[in-house]
1. Once relative contact order in percent (Cα under 8 Å, 6 or more apart) is calculated for all of 1, 2, which comes out largest?
2. Tell me which structure, out of 1, 2, gives 49, 37, 29 once Cα extents along the principal axes in Å is calculated.
3. Thinking only about mean count of other Cβ atoms within 10 Å over residues 39-46, which of 1, 2 has the largest value?
4. Where does the value 4.5 come from, among 1, 2, when distance in nm of label points 7 Å out along Cα→Cβ at positions 63 and 127 is the thing being computed?
5. One of 1, 2 was used to calculate helix-only ellipticity at 222 nm (-39500 (n - 2.57) for each DSSP H run of 4 or more, over all residues; to 500), giving -19500; which?
6. Figure out for me which of the structures 1, 2 the number 2.4 belongs to, where distance in nm of label points 7 Å out along Cα→Cβ at positions 31 and 111 was derived from the coordinates.
7. Assuming 3.1 is distance in nm of label points 7 Å out along Cα→Cβ at positions 103 and 135 as calculated from a single structure, say which of 1, 2 it is.
Structure 1
Amino acid sequence: MPSQSNDAGGVAGRYASALYELADQAKCLDAVAADLQALRGLVDENADFARLVASPVLTRDAQVAAVSALGEKAGFQELTVKFLGLLARNRRLGALRPAVGAFLAELAARRGEVTAEVTSAQTMKDSHLDSIKAALAQALGSKVALESRVDPALIGGMVVRVGSKMIDSSLATKLQKLRLSMKGIG
């Protein structure tokens, strides 16, 4: 389920709620949301960063220094850098991805948006994403927050998820269905 966390009511949810309140007070919700989306992409695409986030071997100080340097180098909002540092200091970097999901889900809910996740085999152009967003908004009758992911295993096509609903038009799924139907023939 996009933008939602299995731990939304737990540790990650509490961190996300606190960050949301602070970002709302500082009037920087959009900047923090953009930073968090970039962080989620980084965890998904960069094996080194994913290891840093998950590693119990690194010391607190090493994790704090690493995420603070990353946040500053990336030009993240000061609140986002402090949030990363807090997670590292409290040995909660493993909750980063669920906290990001919980934050974005809360932001979307408060804005009256529905969150949709589009997974494609290659990076999609902004114009294509805008077309998908417009079609979903028309079909759902509400604003749509679109999250884009890349999964080369799809081969081609895309998978769109909105809540518990999924539309799978990927080439990998079509080939799997063909493979299963061919087994029935022989």
Structure 2
Amino acid sequence: MLVLTGSVGVGKSTVADAVSELLQWDHGIPHALANLDAFRRASPAPEDDPFHMALGFRNLAAVWGNYRAAGARCLVVASVMEDGSDVAGLRGAVPGAHVFLARLVAPLEVIHARLRHRETSAESLRWHLERSAHLVRAMADKGVGDAVVDTAGRDPAAIARTVVDRWGVVEWYAAGRGPA
């Protein structure tokens, strides 16, 4: 399982789409793509789980079963993973998966420009600007990620190639170690 993580606005979903295209068209690797942030998007959230992580993991488990039955052998996930504690939830949702976290980064001014283009309400924009600043600091301080990949000024396809190379999935499948 590849998890693309990073701050809101860093490009997780865009890069996940590019990784999926690379796996499908360039390497023929059977896979599925899941946006865990979308799987968690429900309101209201419980006070003890304000980002609905538990709901996201339950939804991922249900969807992974369907993807697996359809032939997927690996999973690309886009999600904010503020620290390493969420990896246990991923492993519970996708039993037996080797989890590789790629943290996408960009300068805060680049992230904020993307958010100003994306967010449609003033309140949502305010929240996302504050959240992005917090996440950039927290993830860097905690050293989140098996690999760190800069997205600023780079084409999503180039970022995807870097991520897939660092993940090592192509070599893994070529060596016949991919799950049946």
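Values quoted throughout were computed directly from the atomic coordinates according to the rules given, and no laboratory measurement underlies them. Source: prediction; values computed, not measured. Cβ atoms are built from the backbone, for glycine too; each structure is taken alone.
1. Numbers: 1: 24; 2: 34.
The structure with the largest value is 2.
2. On the way: 1: 61, 40, 30; 2: 49, 37, 29.
Working through the options, I get structure 2.
3. On the way: 1: 16.4; 2: 12.6.
Structure 1 gives the largest value of mean count of other Cβ atoms within 10 Å over residues 39-46 among 1, 2.
4. Values: 1: 4.5; 2: 2.0.
Computed on structure 1.
5. On the way: 1: -19500; 2: -15000.
Considering all the candidates, the number was obtained from 1.
6. Working: 1: 1.6; 2: 2.4.
Attributed to the structure labelled 2.
7. Details: 1: 3.1; 2: 1.3.
That value comes from structure 1.
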